[in-house]
Structure formats: C-alpha cells, structure tokens
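What follows is a set of structures for review.
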Structure P
Amino acid sequence: MQLGDVLDSVTLDVATSAIEVNHVEIDSRQCVPGTLFFAMPGETSHGVKFVDDAARHGAVAAVSSEPLGAVIPVVVVPQSQLHALLAHASSTIVGRPEEDLELVGVTGTNGKTSVTSLVASLARALGWNGASIGTLTNERTTPASPELFRSLAKLAAGFDERRPHSVVALEVSSHALSQHRVEGLRFTVTAFTNLGHDHLDYHRTMEEYFEVKSQLFTREHAKRAVIWCDDSYGLRLADMTSLPVTKVRRSDATDVTESLRGTIFFWRGHLVNTPLLGGYNVDNALMAMEILRSLGADEADVSRSMADVQAVPGRFELVSSEDRIVIVDYAHTPEGLRRLLDDVRRVIDGGRIITVFGCGGDRDRAKRREMGEVASTHSEITIVTSDNPRSESPDAIIDSIIEGTVAGATVLRLADRRSAIVEAIRLSEPGDVVVLAGKGHETTQVIGDLVLPFDDRDVARELLK
C-alpha cells in the first residue's frame, strides 16, 4: 500500500506519497522492511531518538511532530494529530477490521479480564463469533494501536461469516485511555465494573483515576453503556454520562446459591446455572449478560447459555485433591482481595482460610499496608511472600505489607513464593482452603532482571500430589 493511501489526510509530495509500506510500528526494534515508523512521545524518551534505528531495522518512512534529519523521509504533523493519525494508519494498513466487528470496551479496577472473557465465551455459547483482547491475550492489558489493530484483524479473519454477530471485547485500562491507545475505535457497548485503590503511582489521586476512566463513556467512544452501580463511582458515572445506560446491581441476581461446584441464581426471571465459582463472578456474569443483551441477544438464550461459559484462567480457579482445596486468584488490590476472601468464606464449611500473597514491586506502594490489613483480617493464617518484586527488595515489600496487618493475627513471612505455598499446604487440614492471591494466570515471576517460570497453579498441583 502506498504511503499516500495510508496517510490520506496529510499532504505529501509525489515521491513520498508513492513509498510502499506494509507495516506500522512505534517500537524501532520491531520494525521490518516496509515499516512506517511513528516517533511517539514516551514517559522517559521520545521516539525521534530512534528514527535512524527504525530505518536500520527496515522502516522506509517516519511520522513525527518534530522536523528532523534522518536517512528516511519524515512526515511532520502537529502533535495534536499524532495519536489519531497513528490509529488511522494502523487500522488502514490491516484493512480497517473494526468496521466489521461489534466492539465491547470494559474498564474498571477489578473484573476487566473476567468480564471481557465472559462476554467472548457467552457470545460463542450463543452461536456468535466471540473473542477478547487483554491481559490473557496480549503483553499489555490494552495494546498500542499497531498491535491492537493487528490483533483485531487476525480475529476478524478467523471469524465465521455465517454467524449473526462478531463480538470482540477489549480490556481498556486507565493507562490506555491516558495514552490514547484506543484512539480511532468506537465501541458498540462500553462497560464499567468498579473503581478501587490501584495505579495511584500513575494517576496520583482517585479523582484523577476516575476522570481518566470516564473518558470512555462519551458519544465519541461509544453508543451505549453498561455500568455497575453498586459502586459509588459507577453510580456517579451513570448519572453523568450522556450515553444510554443499563444500570447493573447485585440485586439483579436473586436466590443465589454458591458452592465449589458452581453457582445458581435467577436473572430477569430466568434460571442461570453456571460453572463459575465465587460471588464476585455473579457480578461479572451479570455484567456480561447485560452486555450481550445490549448487543441484541435474547434474555432466555443468554441465561441458558451461561451453563456453557468457560471459567476464566486464574480467577477463583480451583485446584484440589481428595482432602485439600487451593484457590488461585489474580486479586491484587485491597478491594479485590477482600471480595475474594469473603467469597471463599461463604463456600467453605467452617474451615480456615490460609492466604498466601504479596505485592508487586515498582508499583503502587500505598496499597501494601491496606492489603496486609485485609488479608490478616479475613484469614486465619496469612503468609506474606513475593509477587513480582521487580527491582525492589522482596523483604522491603513484605515489611510494608506486614506494617498493615492487624494485631494478634497469625502472620508469617516467607520471601520465596514456592516455600510460602509449601508452608500453606503443610499447615492446612481437611476443610481448610488455601488461597494463592495476586498472580492468577501468570506463568512467570519477575525478580530483578530475571523473568523466571512460575505458575501458582502448577506449584499447587505438584504439591497436592
């Protein structure tokens, strides 16, 4: 495709317009022959520094907000147009796949992965095309425009054209919104799950965090919204958005029966019998069902199809033997951990909760004490260990967590995560539940510069043998 067709809103000279491009990138290291490189501003450096490196990797032209001398032609555009032009180019080069899809954007502190995964799974159970993009499928929760549009194109190409709907649910993080990663997309439905203490190292205040999230709920980005209104921020968002809103609350589910075999409840007068475990998955299911209803699905069909949804990896995932139970979950915020432990309490019969968790390094430090308080309040035994310490000292992170634990609680510290899981299972008795929180589906652990294989589920299975 010629550059003039990709940048059709920009005036180019004849020679530059005729350059053949077949790829778009913002990372010079990922460039290949035929790449159009966008020199984007970053948190620590600017892409203009890497234009020549992009050329060495095969870039044939670059787009920048700053004029510069380079070995390849550089198209200069205003800074204010850069993100929109990146999205347009990324979409155009792969055939504008978003035009053939019904996009669902899900944002919130907790539940994004579960809701997007359930939307995709429920769509497939209804006989539709369904897929998700987010934590379980891409390196970033919300990929940057070039990767995002390539992912959409790949999904669209794999869908069955004979099916009535093609739905792709995207996790939309607050970082993605502030960094314009979903520029150029208009969602059929946007959804809000909740807002809690997280990412304040990036957003500074809860108000700023909320304002960023609320950007998704405008007519520029979406046609309608589904909002969880048992959350004070959700209720506020539902009142302030100009979009048509479906308000969702836990009271929408009646006669709820939870067990370690599944969950049963009634929704809109229909019986829902689902393999999903944990009360918070009732909330996630309600959100997913309302999203599908907003997309045109019949209520009775949605209710019935919940029996066929797939459990979300690393979310209230059960690992058990004949007499021991381990639950692995991604809960890594104070509210997420509290809800997880409350849900576990409801499905066990008088046993103890033994919780193993840590906090990630180089991330929001303010939540560590609060998570220590939550774990030690809602567990009989708390074992504080490492999550992904990254460049921080594991012991320093553990110290911060333990400062928040309640007086008189049984709290142990074991920096080695495997040793902590071994100790938790050793201490458990029949009827107890061991909760491994924080890493969920993750299959690696980041310690310093090392990325080591580590999966809580595999460790638990091995030890339970």
Structure Q
Amino acid sequence: MKLNPYLRTAVIQNKDPLNLIHSLRQIVSEQGIFTGQAAVAYFSDWRGRYSGQALAVVLPADTQQVAAVVSFCANKNIAIVPQGGNTSLCGGSVPLTDMDGQMQAQIVLNLSRMNKIREVDATNYTLTVEAGCTLENTKLAAEQVHRYFPLGLTATAKQCEIGGNISTNAGGVNVLRYGTMRDLVLGLEVVLPDGRIWHGLRSLRKNNTGYDLKHLFIGAEGTLGIITAAVLKLFPRPQTRATAIVAVRDAATAAHLLAHVRATCGDRLSAFEIISRSCLDLVLKHIPDTHEPFTKQYEWQVLIDVDDVLNVPLAQPLREALALFGDGVLEYSVTAEGDQIAAWWKLRKNISEAQKIHGISIKHDVSVPVSRVAEFIMQANAALFEKYPGVHIVIFGHIGDGNIHYNPSLKNSIKNDEFIAQSGQVNRIVYDIVHSLGGSISAEHGVGQLKRGELRHYKSALEMALMDSIKNTLDPNGLMNPKKVL
C-alpha cells in the first residue's frame, strides 16, 4: 500500500507518525481526530479543484484544545492548515500536495466542532460566536432576538463557517450597504502560532488604544493565527423588502443606474447585482425550476434589493426610481412578493452551481472602481476575443461594490482543456487590465493557493515586504497554512 506522503515526510524528519497522532488524540479525544479514509473528505475543496494529504484531521472542541494542538505542532515543527466549512474557492483551506518531502509534515485543523453561540446581546447589537458556527446558524441566532446579521453569500451559507468568512474577509451581496467582514467584526479570539491565546473578544464600537490587532487576522486566511471566536455586529431587522429585475442595455447603463438608485433610495438599497446572458443561459439549462424573467431575452440584467426597518411600502418608490432613470433601461419588473423575490434571486444564487455542473472555467474574482466596471468588461472581452476566438465568458457579480466574477472558457471540451492549461496567460491578460484600472485581483474569495504567485506581481515591493515582516514576526517557522497567500 502506498504510504501517505506526509507520513513519509514525518519519517524523513525523524518523527514517529503514530506517536504524533497518538499525542494529538490525547488532546482532542478519539472523536476529535480522523486518519486514513475518514480523513480523505477534508483533503479536497468543494469544487474539486484542489486536493492534498496530511497526517490527520484534528477537530478540537474548544479554544483550549486548539491552543494545545497548536503548541504541540509548534514544538514538533508540524504545519497546520486551518479549515472551517471548506468552501474556499482558492484552495486556501486544503492541505498541499506532496513536495518530495521538502516541507514539514502537516495536519488539517478543522474547527467545525466549535460551533456554539456564546452570547447574544440584543441591546448592544452584538453576537459572539465560535469559528465553526455556520453562517446560516449565525443569521438564525440574530433573527431569534429580532436582529439581523447581513453577510449575504449566495451559495454556501449552510456550509461556510464564520471563521472562514472572517479569514477570507468575505463580502457577498450586501457589501454595498453593510460592508465586508472587516466592517462586521468588533472583536476576535485568536490562537497564535506558538499556542498563546489572544483574548480580543471586545464588543466595543470605540476603542482607541493603539493598533487594532483584529485586522491582522481578518483576511489573513489562517496564515497568522487561528480565529476561534468573534464578536459580530448586528443590525435592525428589515421589516419590508422590494426587489426589481431590470434589463439594461449594457454594463455602463448598470453602473449609472446604480448611482441613480442610490441617490433616490438612499440607504434602503442593500444589493445591486449584474447578470450577463451567458450566466442566465447556464442557470436555465442546469438548475431545475428556473425561468426567464422576461418574455424577451436580454444581454444584461440587474437585480436590485431595497429594504427598510419600518413597515412601509417599497415597491412603488422603487418603480418610480426606475421610471425616472430614462434611456438604457429596456424593461423592468418590481415586486414585494416573497415567492417572486425568491424566484429572481434563485437565478443569481445558482450561477456558481450551474457553472460547476457545466464544466471548468478560469475563475476571476476581481474588483475595480464602480465607475470603471464597464471599461474593465469591454477591455477584457476585447483582449480575450482577439487571442482566443470563440471564448465564452460568464460575467456576474456585485456591481454595487465593483466586484465582478469574470469566468472565461471554451465550449468545446477538448479545446477547453487546452484553454484551461493556459490559465497563466489568461490571468495575466485579465489581471493586467484590472491593475491598470486601479483594481484588485482578489475581491472577496481570498488568495489561497490560486493567486499566491500573482500577488507579488501586482503588489508593490514595499507592501510585500511589510506583509512578509508581519508573517515572520508572528509565525517565524512558517507553520501556519504554509504556501498560502505568501
């Protein structure tokens, strides 16, 4: 039987794998560690793009166990891959493949057992949760006290966990109004790479006592420490909602419409999503019980949500705002009915799932200033169509905050395999355009393994030096999620 490469690596490094696993089992108990076939499911991402191997999957039950595991691994020079719901799109939450014994043995540290709601403070509008609590359960806990946690992810709310949401600085559909996880976190509890626990679970809106350390760990993808709990901001729960689906002439019209709706609806505007024809075609083909929103097919559509904490009608004000816009809006429909809202949002929420069913594409999660979204799409399309005639491009995303998911492929499966093999060249075309427009090559999915090499190409030498310095200070032995981000 072929030896697990990381068992072999441990042997090369003069470690006894069985003793290591036994020691870890003593910390987390029998049910807190998986090896062999039981561990395999944790070694690949949900999209099936990245996979690796590790000595074991360790599932601590509380922060003290996390600290003990991390301290043990630090003493034994064992690398740690922090993992939550494992819904990462960039390979950040899975172990690496074998590198001929050239790296430390590693474990996966999965926090899914740490899923408690520690405290709900409705008066302070805060919720303290452990890292393994799913986004869905976090939102439910807020609703039970008539509050609202606004992080709105379209496809993975049941699986993704708060620790992962924080470590990737997740965004989603409501960033326009509520911000990313950086804006939604007040305090953190973190186990540092040497096993010490930073007790930073503060629920303060104002705390001006030096560096705001929590921001080191938000978006760090587990490379600086392991988030074990967080204090989250809550908001008043919306009482009324209206949604519009709008056919627009092009992406430039969508951007101008966004500015118009913001000016007329103000803070009631919570989501503004763009959907290209290519997206809609995939959803209608692969997702059951989905329907064309208009009798006519259009190339571009936007989905708009407005809501209010007051029980006031919103459909008519939204209609009036759309009617006032003028040229570029081809057709629209507005509703406050829950079933119709759900049907329209089903089209948006299932784009990634439809793509997964349809086949592999080259994923780009990029952001540019909202005013330059149309320019990005026009330039990137032109460049790719010139180099790869017949390219099929799926474009959708959060135009309200400038975050566009831009995913090209070729329809012929054999040619598409060749196209995917040229991901590096395709990425360079897209990322160079993003960079020239003052954008970012990663808007909300993180860096992980996927974009680690690109990061140094597009960030300045000074930025990278500062990031390296922080990493080396907190994790001098490079044990925390190695070969991710940096």
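Since every read-out is calculated from the coordinates, none of them should be taken as a lab result. No experiment lies behind these values; they were computed from the predicted model shown. Cβ atoms are built from the backbone, for glycine too; each structure is taken alone.
Ranked by Cα Rg over 2.2 N^0.38 Å, for residues 173-212 alone, which of P, Q sits at the highest value?
Working: P: 1.25; Q: 1.45.
Going through P, Q one by one, Cα Rg over 2.2 N^0.38 Å, for residues 173-212 alone is largest in Q.
Thinking of P, Q, which structure, once relative contact order in percent (Cα under 8 Å, 6 or more apart) is computed, gives back 15?
Values: P: 10; Q: 15.
Structure Q accounts for this read-out.
Comparing P, Q, where is distance in nm of label points 7 Å out along Cα→Cβ at positions 141 and 333 highest?
Evaluating distance in nm of label points 7 Å out along Cα→Cβ at positions 141 and 333 on every structure, the highest lands on Q.
For which of P, Q does distance in nm of label points 7 Å out along Cα→Cβ at positions 149 and 317, calculated from the coordinates, equal 3.4? Write out the running numbers ahead of the final one.
Details: P: 3.4; Q: 2.8.
Considering all the candidates, the number was obtained from P.
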